[in-house]
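These are the structures in question, set out in turn.
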Structure P
Amino acid sequence: METNLEQTPGYGLDKYSESAKDRIREAFGIPDAKVFFLVGGTQTNSTVIASMLHDYQGVVAVETGHIGVHESGAVEFTGHKVLTLPHHDGKMTAEDLRAYLEAFYADGTYEHMVIPGMVYISFPTEFGTIYSKTELAALHRVCKEYSLPLFVDGARLGYGLMSEANDIDPKELPELCDVFYVGGTKVGALFGEAVVFTGGNAPAHFFTTIKQHGALMAKGRLLGLQFDTLFTDGLYFRIAAHADRIAALLKGIFLEKGYKIYIDSPTNQQFFVMSRQKAKELHGKVRFEDWCPVDEDNIAVRFVTSWATTEENVLALKEII
């Protein structure tokens, strides 16, 4: 509201957007990085992937990867196949990636197939799990051997970097991938994501590609102002750490009540095994997600905290369950 009557250029060329880009470069220790603001996560994933692939290439992801499951085929809509590998609690391993690539190029007919052109992972994963520095470095090494850019979906990046289980410093992340994005939508912003190409590797005319994919905001000031605020005085990281602390409190409550953990997540997404009857009773009182079947009588459920979740919210949940 305070900036509504300011006369600023559009499309992210305003002073707030420029300041936000500088703050993001500083936070991740990459002064030469190219930073672009897009309106949402699905647009970001499909735009980045389409811009980095030839028309005959696909993107490698685990079978639970967001781009292959929960984005309505947005990547395939751009003409690029999602090539899937098995997941390990949501993560891709360097061993699986190497085995896939070795087998692919050992096949004498591989030129008749969709050729892997890049690798996609999310941090945290769809199961709230995170890669260790060793795991991510191993993946990146395989990618470099095969000249495949490694793209990190950071829709929930703050919650991963601020997890007590994380051993990757924000300034180390650019050394372990080729492009990542800083999720704003899920971490404090009203909307928006910041794509970061780690240095000299942004695709040609990426700004044009953003517009072509419907991901460019004419009033870019609204994106710049949000990220400028989030990256002032470490706000982005502080509010993400809060969500992780609240999630740990929530986990403790469920364990105290005798529930079993479905997947042990160190971030803001928590997964528990619950009887179908109990889940049915809770719906309507609490907002959560039925994740997947466990057996005939039980399902896995997902509870998610955010930067805005209060301790009072979680204590109220304790009384309800």
Structure Q
Amino acid sequence: MQGMIRTVSLMILLTYSLLSCAQEKKQWVTYSGYDGPGKGKNIVFVSGDEEYRSEEALPMLAQILAVRYGFSCTVLFSTDPKTGEIDARYQTNITGLEHLQKADLLVMLTRFRELPDAQMKYIDEYVKAGKPVIGLRTATHPFNYTRDTASMFAKYSFNSETPGWEGGFGKIVLGETWINHHGIHGKEGDRGLINGIEQDAKNPILNGVNDIWTPTDVYSIKQLTGATILVYGQSTNGMTPTAPVNLKKSVMPVAWTRNYKVPGGQEGKAFATTMGAAVDLLNEDLRRLLVNACFWGVGLEKQIPEKANVNFIKEYKPTMFGFDNFKKGSFPSKYELK
């Protein structure tokens, strides 16, 4: 009898252990939509960058959109396929991109990824269908094919010279690829200057957006065609919200909308911003701008609140930007809402 009890106990412990292991190695996190205007709309967030802590920023945004506004949100991560651990340096794996097949909106903050064809095909199908895209910060240079230059998706590289794909995904979809740092990286911040013309025209994406400052610097924009600029950026002499602007530097577009069309695809629309590091999103009005953009992206611009509630759902203490300072030993399950 005692032997049987011990056997049953061991089986129970083994079951709990296996369930715990499966949960820990879950490759993405999903927030089912609560009630709200976004009910029935699916947003897929794709993180994966070495510097700006997209793995912290995007789950936070997804939580706000799911809990406060009813969107169903799935967040994908760069993970080590052997361990399931989030690894921002792992440029060749983002599991779960098949979720894009049912997505109404793609939100991405990736940098220099080189995904295998089996994963990349879902992004290719998505943009060829002309579905809406939102790109943050390094999404202007999200792909860089250096290992498999013969890949059919090498044309997505930020420095692509393939005819019709010059500048890659960033240029074709968002309107610009990587140029350089206009501000001094790590020393100058970014003061957002709201485009008064768009504000006076009651552009709903700017509802409740008045005060944007971020510690990340302004990116250079060389040529932006067919875009409606919503926010310009002025470099600040220091990395605090009260730092004076650097009047010796010109302003640059830092948030805009545009229509896009990849070769062989249908026309779609995109919102892009060169802001968006995890620490940038401590700024309430930047979060509001992004939430508004998500409404716009899925065709709910008439339902954008006058001043969206963008308070955090969970405590949010983002890691300062910097290469390879992501939190080791984290799994997607860390970002689940309990």
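Values in this text are rule-based calculations from the coordinates and carry no lab data. Quick caveat, the model's predicted, so the values are computed rather than measured. Cβ atoms are built from the backbone, for glycine too; each structure is taken alone.
If helix-only ellipticity at 222 nm (-39500 (n - 2.57) for each DSSP H run of 4 or more, over all residues; to 500) computes to -6500, which of P, Q did it come from?
Corresponding structure: Q.
For distance in nm of label points 7 Å out along Cα→Cβ at positions 112 and 312, which of the structures P, Q scores highest?
Once distance in nm of label points 7 Å out along Cα→Cβ at positions 112 and 312 is tallied for P, Q, the winner is P.
Have a look at P, Q and say which one yields 15.2 for mean count of other Cβ atoms within 10 Å over residues 72-79, as calculated.
P
If Rg and Dmax of the Cα atoms in Å, for residues 208-271 alone computes to 18.3, 53, which of P, Q did it come from?
Computing Rg and Dmax of the Cα atoms in Å, for residues 208-271 alone on every structure in P, Q gives 18.3, 53 only for P.
With distance in nm of label points 7 Å out along Cα→Cβ at positions 248 and 264 computed per structure, which member of P, Q shows the largest figure?
For this comparison of distance in nm of label points 7 Å out along Cα→Cβ at positions 248 and 264, the top structure is Q.
Assign the value 20.0, calculated as mean count of other Cβ atoms within 10 Å over residues 136-143, to the correct structure from P, Q.
It was calculated from structure P.
Matching task: -0.30 is the computed value of log10 I(q)/I(0) by the Debye sum over Cα atoms at q = 0.09 Å⁻¹, for residues 48-223 alone. Pick the structure from P, Q.
It was calculated from structure P.
Mean count of other Cβ atoms within 10 Å over residues 120-127 computed as 25.4: which structure among P, Q?
P
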